[in-house]
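In structure tokens below, several structures.
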Structure 1
């Protein structure tokens with residue numbers, strides 16, 4: 001029987017190291033890697049995988065799956081996750097900038 005896997009892309013950051021004075025040299029390097037999780041067993045509705053020393057169920061019909069049947073689908077999911085993350089963070093940044101502006105306006109009115 002051939003081994004079956006589910007795939008998920010994840011981002012990792014690696015330090016650029018320290019310079020001779022012990023300070024961080026440059027910005028961290030961001031990479032994306034595909035992780036493969038072995039399928040432990042199938043059910044009529046999905047599969048069980050090994051994840052972080054535990055078992056995790058992945059529903060076949062779920063719109064947002066933790067891991068996918070092919071690396072291509074996993075990459076598509078990663079792109080969707082990062083797009084959503086960027087939208088959420090941009091929204092938070094906009095609110096923080098507006099709150100800062102209001103606080104500065106109050107400060108200047110004193």
Structure 2
């Protein structure tokens with residue numbers, strides 16, 4: 001199975017700026033234990049919700065982007081319904097992640 005998660009690199013930051021909604025931004029790091037534990041769940045949710053764009057941002061490789069979003073701890077998730085309508089949370093809670101994605105799609 002191919003991952004539907006788009007990995008953002010410094011030279012591909014423009015991909016998250018595209019006006020495609022809803023979308024989820026996942027700020028992570030290779031050294032972050034909780035990030036590694038939730039990665040497979042995030043990948044599965046991306047497969048289960050093909051109508052949502054899923055992005056993965058490595059904080060060590062994208063420091064400017066991480067700073068511009070004010071990310072201080074990992075994992076941090078941002079859920080965008082539009083350019084100005086979004087919510088976020090920090091932590092590796094699979095149930096909360098699933099609930100926020102459903103709320104993003106107005107399924108709950």
Notebook entry, point to check: Thinking of 1, 2, which structure, once helix-only ellipticity at 222 nm (-39500 (n - 2.57) for each DSSP H run of 4 or more, over all residues; to 500) is computed, gives back -10000?
Noted result: 2
Checklist line | Which of 1, 2 yields 3.4 [distance in nm of label points 7 Å out along Cα→Cβ at positions 18 and 74, calculated] | finding: 1
Checklist line | relative contact order in percent (Cα under 8 Å, 6 or more apart) from the coordinates reads 23; which among 1, 2 | finding: 1
Check: Which of 1, 2 yields 21.3, 76 for Rg and Dmax of the Cα atoms in Å, as computed?
Finding: 1
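Read-outs: derived from the displayed coordinates by stated rules, not from any lab. The shown structure was predicted, so the numbers you read here are calculated from the model rather than taken from an experiment. Cβ atoms are built from the backbone, for glycine too; each structure is taken alone.
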